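There are structures below to look over.
Nothing in this text is a laboratory measurement; each read-out follows from the coordinates by a stated rule. On a predicted model such as this, the values are computed, not experimentally measured, just so you know. Cβ atoms are built from the backbone, for glycine too; each structure is taken alone.
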Structure P
Amino acid sequence: MLPLILFYLTLILCAALAGVFWFMQVAYYPAFRYVSPEKWAAFFKKRYQNTAMVVYPIMAFETLSSLALFFMMLRHRMYAGFSIATFLLLAIWLWNLLVLKRQMDSLSEGADEARLKALEKAGWVRAGGYTLRLLFLIGSLT
């Protein structure tokens with residue numbers, strides 16, 4: 001029973017994050033261009049606090065439930081779709097830490113067009129990765 005609960009929790013959290021990251025890509029990041037340079041520093045600080053408050057807890061719970069289920073499944077039957085989705089989650093975490101964080105940190109200095117485009121490109125990888133992860137999780141339902 002616990003593995004089933006963990007699976008559906010992982011699925012719901014992954015779907016929530018996929019939705020959040022797509023929203024960020026199509027609405028949130030493009031809106032950065034309309035923040036005046038004088039207000040950028042205050043906006044950037046508040047944006048980071050608000051985003052972290054929403055995204056980090058969901059990512060943490062999703063990662064914990066996914067890893068717990070992955071290690072439970074090692075002792076039993078392993079589903080290829082779920083395994084791929086778990087490794088994809090780890091790849092997304094690495095992408096966030098190694099690439100996306102660097103892009104976001106560069107914006108603390110200001111929001112010029114080159115930095116915003118780099119952030120959007122890096123964000124597309126994350127949004128696409130979460131979409132692919134969600135599809136693998138849904139595929140492992142059968």
Structure Q
Amino acid sequence: MPTADEFRAAAAQFLAIGEELRQVAAELASIDASAVVQGGRLGRSVPRHLETCAGQAGVAAAQVEAAAQVCGERAAIIAVYEARLAAYEIALAAYEAEINARAFATSGWEGFFPELDGSVMAAPVVAPLPRRPVPPMPPPSWADVRRPR
């Protein structure tokens with residue numbers, strides 16, 4: 001399962017290969033076979049073969065460019081998921097901090113920590129508890145998401 005960076009690298013490589021194939025197709029199409037072979041069966045078949053090869057190189061270029069497009073789209077999908085996952089982890093840390101602060105404020109332990117001034121320990125909160133953040137949907141099976149630690 002490739003990562004977003006690996007998909008991006010593959011897309012760049014596919015685009016470079018596609019460009020090379022398009023250059024080969026253009027070079028094949030520009031060859032003047034009549035300057036090399038004149039008349040006869042060979043003179044008729046060489047231009048057809050050159051035209052076929054140019055067409056095949058063009059088709060191969062289109063296929064490789066389509067693969068580059070897929071790789072680019074997959075890299076973008078992984079990047080969006082990673083951004084959503086990072087936002088979820090931030091929201092989850094804030095949620096857990098809020099829950100812990102409320103639990104500590106109502107536990108009666110604040111008297112055992114004189115280094116904490118009254119501004120840190122507020123009166124018991126009567127506001128409703130925050131909602132736990134919802135994690136993003138899992139990424140597609142082809143995605144390899146690497147979470148920085």
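Some notes on this structure:
- Ranking P, Q by FRET efficiency 1/(1 + (r/R0)^6) of positions 72 and 104 (r between Cβ atoms, R0 = 30 Å, to 0.05), the structure that comes out highest: P
- Comparing FRET efficiency 1/(1 + (r/R0)^6) of positions 48 and 128 (r between Cβ atoms, R0 = 25 Å, to 0.05) across structures P, Q, the highest value is found for P.
- Given 1.7 for distance in nm of label points 7 Å out along Cα→Cβ at positions 32 and 96, calculated: source structure among P, Q: P
- Answer label among P, Q for the case where mean projected area of the Cα convex hull in nm², calculated from the coordinates, equals 14.7: Q
- Each of P, Q could give mean count of other Cβ atoms within 10 Å over residues 16-23, but the derived value 17.9 comes from P.
- Structure (P, Q) behind the derived value -26000 of helix-only ellipticity at 222 nm (-39500 (n - 2.57) for each DSSP H run of 4 or more, over all residues; to 500): P
- Comparison of P, Q by relative contact order in percent (Cα under 8 Å, 6 or more apart) - largest value held by: P
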